[in-house]
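What follows is calculated from the coordinates using simple rules that are stated; it is not laboratory data. No experiment lies behind these values; they were computed from the predicted model shown. Cβ atoms are built from the backbone, for glycine too; each structure is taken alone.
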Structure 1
Amino acid sequence: MQKKMKLVCGIFIFIFYLELVFKLFVGVSFFNYSLINIFIFSFTFSIFIYLISNNFHRKVNRFLVTFILSTITIIFIGQFVFYKIYDSFFSFSATSNAHAVIEFLGFVITKIFSNIIVIILLLLPLILYIIFKNKLFDFRRSLWKPKLWLLFIMIIGHFTVIKLLPNEGIYSDYNLYNKVNSISLMINRFGVITAMRLDLKRTLFGFDSDDSFIKIINGKPSEEDVEDITYNVLDINWTELINNENNTTIKQMHEYFSGIVPTNKNEYTGLFKGKNLVWIVAEALDHIAIDKDITPTLYKILQEGYNFTNYYAPIYLSTIDGEFATITGLLPRGDGKISMYYTHDNYMPFSLALLLKEYGYKATAYHNGQATYYRRHISHPNFGYEYFGCGRGLDINCKLWPQSDLEMVEATVDSYINLEQPFLTYYFTISGHLLYNHYNQMAIKNWSYVKDLPYSDAVKCYLSQHVELDKAVAKLILSLEEAGIAEDTVIAISSDHWPYGLTEDNLNEKSDINRKDHFDRDRSPFIIWHKGIEGQKIKKIGSNVDIVPTLANLFGLEYDSRLLMGRDLFSDAESIVIFQDRSWITEKGRYNMGQKNFISNNGKVDNDYINRINSTIYNRFYITRLILEHDYYRKLFK
């Protein structure tokens, strides 16, 4: 019996040790209430492992325990490496994203070796178990009486800790366990094993977040405001829609949107009306890549255009979620599933391509990577673009890795600059893609520009790759000038995410701010420019979900600001930068959700303010998911 209890305790020590090491090295809060949750959940799960692996012959039991502990170790290591790559956690519902990990296997291997000490620490209990298992543990089947006692202890312990979970606020421990789906917060509060158990259960059997929180809405503008201000809204009779809707979910969405305060039209509304638009989402573009000497064209338009100095590009799920947020104005789902895939058959009326087509624009999209990657060949035509990429009509050297942004512009610019109709041209670039090393074709091509700079080779490779983007933008501007339309063409440039192929230490080699900060690592460029524009620094806080409403307002388009998750950055609307782990930034300060800590910009704020922003964030994630799953815009407009 003593050896059998040793086995239960040994499994518990094994799991709890892994949880502590993981928690210590992924940058989440360590000394807080979550340690109690993790301790008890680890203990009850250890009993569960013992009970299911103690019903057979000794060899079978030993095999089961070994297999389970090996699987648990792989899960911990996999989650740790995934976090080090994407700064988020793997979900069972995100298996459709596995190809992205496999494709960049070299980068994964690099991350493994750069974090080898932590991985060895995570492997250590498995190694010790394999060496000493026969000496320390008894794998023979035990009697039913002690098993029943252990089962009783497991049930009491498990349900006691669930009952005692704190239940204050939308993102309380109790709500995360029962009503709210966020893999990052669940790992933070409950540990890896419990979070993955909940995630697997929700993936297999489905899960709907609690909709009772959606009753917290922003409210309507007062009658006095309506008289003095015009808003970016469409003529929607919400009362009629609500009264005639039988589907409770759709009715709830009508009620939610009817209560949102729309953004106001302003002095920038229609400023670019009728102009052409070249919209560039640049792979991993960061402020350190914009340099007066290395990338003079990017530097020039940053100084001469609208420079959004408090803009962020939070990473949710790699490149595709950053692009999704940028071109839809919606938040990614936030549950590990690829949001872009849910748009394929949906009506997406607030795509800039579809909005501008109403004004006679020709809309074309180009990507110099594989055209079918992340199924862009399905999503982008649905957004209203005629879409080209490698393997789908883009005539460049697609055998390079990464491919050249300059070649993409050279191959395409003549197809739209001489059109008799206005145009929207969308580029998703790739020259800035990892790996940042001397095997990267763009780093090799432009190495002479950076070889003598006082930075690490990784940073110099990154900079040399963005020389290619700079050349592409220079070619674009030259072609617009030669065609006589530079003053009639707006160029908007933003990034999909921070360059996670670098480390924060790499960024700090050249950055003017500390990029190890929980928030400022994701600070990113957003530039709007055309020839002759008067340069301005726009200090309002914003992120990639704000680009569509901002551009729609600048071009004087008819859209409904209530139906997007982003806000026009020239309006007086409250702007919120929302991060994957539900942390946020507003004009009043920064809230770290993992630490439950608010850092004020100018004095204290009360808990009501923090709770209101948390409610708003919950609403936007929840409603975005419903928009995608229920094809809401089609039901609303079609």
Structure 2
Amino acid sequence: MKPFLFVLFFFLMQHTTVSGQWYDPSKVKSKVQEKYNQALDEVKNNQYDHAILLLDACLKQDPRFIDALLSKAGIYSQKKRYPLSVSFYEQAIKMDSQYTKSFLLPYSIALGGNGQFQEALNAVTQYLLLPTLHDRSRKAALYRKKSYEFALTQKDRNKNSNYQFTPINLGDSINSVFSEYFPCMTIDQQQLVFTRRVNNRNEDFYISNKNNTAWSKAHPLPGELNTALNEGAQTMSQDGQILFFTGCNMNDGIGRCDLYVSYLMKNGWSKQLNLGSPVNTQYWESQPALSPDKKILYFTSYQPDGFGGSDLYYSELQSNGKWSAPKNMGAEINTAGDESSPFIHADNESFYFTSNGLPGYGGTDLYLCRKQEDGSWGKPENLGYPINTIDDEGTLFISSNGTTAFFASDGLDSRGGLDLFTFELPREAQPLKTIWIKGAVYDRDTKAGLPSTVELKDVDSKRTICNIQTQDDGTYLIPLPLGKKYAFHVNRKGYLFYSETFAMKEKTTDSGFTVMIPLIPIEKNATIELKNIFYHTGKSDLDTASFTELDKVVQLLTENSTLKVEIIGHTDNVGKAADNLSLSNQRASSVVNYLVYKGIAENRLSAKGMGASQPIASNEDENGRAQNRRTELKVLSF
């Protein structure tokens, strides 16, 4: 419950007789009144269950004790048990509609909490007609009225939806009598890491592993990361190797709360390392969210250049390994209110966060922004009821499958404090389902692992989806959102680049797959296939989807200024041999012409067509013929 509601609850207990009502609080028997006052004292001490017992005793002695009914309604609203709250408010209102008029605001809140937004709007509208409202009550009522009106517009928009919100507690292996929150998960959905407030005092990180369909008993993260101080609000890289988190009041802190990083080593997690300036400031930085390519760190901060309250910022990883000065995410996302709890999905295109400054249901709501074709973020979309309610919603994590979400709540079936729950997202709030590609980059001849740059681009939009650096041993893991066609490139100085095409417009696997990548050293006669070169059917004209790959060839030739190459065209055996030979020559020439257009000297390039004379697969089926229609790059001299 919001602070003003808590104050309002006790303010409304001080009630006077109103003209036209039959109920008179002064005529309540003294013994009943004494027990009632004891109940109010219990409420002040947050002993709600005992207060309910005392109020029930009052009502047993005096079934028409309206103040006791109203107090029960208020307590159940405080406990977020809105159906019961509505029931007791309505019993009291039915008994005396005059006396209960000034309770129409908390009654409307209970209705809103129960999803009855039209009834809530009716109640608060009646409340605003009362002639004796003071400014604070009127302001609170107008705020609620605006929220209910917003809720009704969303209800109309989603009236044809069959979505059912059914959160499931993650169970005793994860949840405890303490509070658990800030869930995060590896992309293969096999490890769950979260923050637990141990003994309701010290925040530490815990981990659970998936055993078939069940989670193992959670235990503290191994290593040196957890301390006697508070570590929390973490984000983990998709491969489970890096953890960014919030540390407050640390000995090496720059501000009250700073961002830290830890790395998974052979013996567990390393000691925490303060990210330092310019990411951390004298102000407050918290709640990091790492992009799937590990290149952008989103976080929450209070800074004087913001739009008001806490804003969302981001910092980019530079080529020297340092993080850039933070940039505000702008007025499309940030408001005069508070924005916090950022989360970027594995698809690198769906960004979720909380705000109390955007139009919503009341308190803090969850919102979704989608990345646009130009790389900017679109307009925030409210996730809607019942994910968002009249109460404060917190952090959200969505697994790579795009449908399963995790969050913390104390208003459901809790073991104690905040528990972790899972639920299925409605279709309109889902990101792209994302699988993964993992493997290693290595020298073809020596088999030694090679640290390299791995890039994934959307063939149609030419937009970079991921651009990552492999581990020192050449191993890598990258997310691959379904629904698109991708160009996959691997680069390392002294080697010919590797390219592959992944057409993920149809489901191909439930999880991911392994791609081992042998890089070929640049040497005479070394040859690679340019797998992302596309032509119009039966013609030599280059499709624009080829430009990403061709620009990689330009980059290769620019970085190796003495390199001379031959572009070789191949076809399948359909049609006349002479026509195929001519077409392959023309296609190879089209590639050379593009490279010359991009500034590569013509004397470093040659084109050659082989027709169907060098097949690499059978021409008996379309799959084999597609493999034979290819373009190659051969090193002539270096």
Structure 3
Amino acid sequence: MILQALNRYYDILAEEPESKIAPLGYSKTGVSYAINLSRDGKILDIIRLYSTVNRGKKTIEVPVRMTVPEQIKRSGSRPPPNFLCDNSSYVLGISEKDQTKPEHSIQRFEMFREFHIELLCKADCPEARAVIAFLNDHDTSSAAEEPNIQRHLPDILKGGNLVFTLEGSGYIHENPDIRKVWENHKSEHANAYMGQCLVTGDIQPIARLHASIKGIKGAQSTGATLVGFNDRAYESYNRVGGQGLNAPTSEKAAFAYTTALNYLLSSDNPYAKIVIGDTTVVYWAESPNKIYESVFISLFNPESVDTETEESGQRRGFAEHQRMREIALKIKRGDPIDSRSILKDLDEKDTRFYVLGLAPNKARTAIRFFYTDPFSKIVDHLIAHYQDMEIIPDYNTSHIFTPYQMVQETVSKKSKDKKASPLLGGALMRAVLTNAPYPAALYYCILARVRADMDDEKSRIRKINAIRAAIIKAYLIRKFRHLNIPEIQEVLRMSINKESTNKAYLLGRLFAVMEKAQVDAAQPVKLNATIKDRYFTSACASPATVFPLLLKLSQHHISKAKYGYFYDHLIEEIFGQMNMDGQPIPKHLNLDEQGIFVMGYYHQRQAFFAAKETKTDELNEKGE
């Protein structure tokens, strides 16, 4: 299903001139240098081909992406050359490996020379004759001393691709006569094995090797294989005639799906891939209308819209860019959002939409998840995610939390290794896209961080912040909704529920009141540590062993606090809501109840801040 969807998407891209997708027999790759030849094959100059791109806050140089004759997937000790676009060991006969392996580059240049002379002799044009003359005259033993090459030698030896140009008048591989020679060569050397393609169902030549997939975070820079068999142990049903016969995919379909996927992962795609943990996420709609991708990325990661430049907006188109900004700003402001307003002006709301998560697995690509649904359903699920995650913010936090932020919250800010659990990103994405319960691993990691972390303003660490409270709330509300336990959901709200009689929730509120009384009693001195730093973990897990001591301490703090009578009355009120029959304070709280305890604490603390802000606003209005 994945290959079929990508194959259909290639057909859509092929009809869009602005996509600049590579046609059959060609591929898009980075090119670092162009060798400018004279008509008699002499090197006139080496032209550096780099462009500047923004990567976060940095501006870096990257090789220019160019459509070139299809690159070969290399294997073995003497891999064959590519046509008119290759690295320095093939094109010039020099490389960094020559010191340890003197024959390394010489052998590759000889293969390059024989292959190109054989093909270019069939093209009657000045460009072909210039390349043939260069290959016949080039001396690999003195190539490094050639002035034009020597000027760029350190960078050339790093392995970037080189192409040819004739007196600066155009790239030789783009010449119509040479393209015709290349295309004829491809058709003549198609795989002789004919079979039924598992993607299209047609009887066509079956591809032995599939092109590598590039752009996956953590994968090899040369690319990773999505479909491939390289050992008899992985072959079955007597499919032993070639490496690609165990999953028979026609050469055309293999080219189409790899080209479409590489496009989605590349910088040519105006809708950037998403990285969550070790998972790289790409997304597309089965439609030429790009508004679907605009709406999805705006909903899924509205923070990314801030970094959009005018250039990228022009690449997308004015309508798509404006829609992205409109949706993103609405989410950031915390405005109510509904699918009707988001899907306005979309005539085909049931267009099939795809989200694919890829992860590195040595030389191969692992599928973390593949999700497809009508676009309107995906929008509903994303809106449900934000509604479940909605919580009253603390300090200067935003109203929205992206899945990337959620996963990163499980990692200690003081840890040298900032990588989250490899499987967590994929599991969270599945929950968000399918409106399923959030992974339990996410919840347990957040509780672990609450227990382990201490407030640290310098490191910007807060033991209980808005995003942690939002994750706990969202996890529990989906779990109890799935289990059909509505009475628990009364405490899983955006802000405080003063009518709730849930013991874990009330104990969390009570702990927040006692902490506030301690802080106020110490004014104007700022405490180095509060009861939260010393007793929160114990109070959350085993409240009966800690709360008697905390209640005794709180009476001491209340007697010193300026508004001690207020805290005393609030503690009495919270205790009055507890069921006093039997034991009012439980000995232990299970993991779900510990999350509810955290929610009670967070809600009560934010209620104090909200009351303070309201009082300040009233004084400002009166001019006091």
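Taking mean count of other Cβ atoms within 10 Å over residues 462-469 for each of 1, 2, 3, which is largest? All intermediate terms of the calculation are to be shown ahead of the outcome.
Details: 1: 28.2; 2: 18.0; 3: 21.1.
Largest value of mean count of other Cβ atoms within 10 Å over residues 462-469: 1.
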For 5.4 (distance in nm of label points 7 Å out along Cα→Cβ at positions 246 and 454, calculated) the corresponding structure among 1, 2, 3: 3
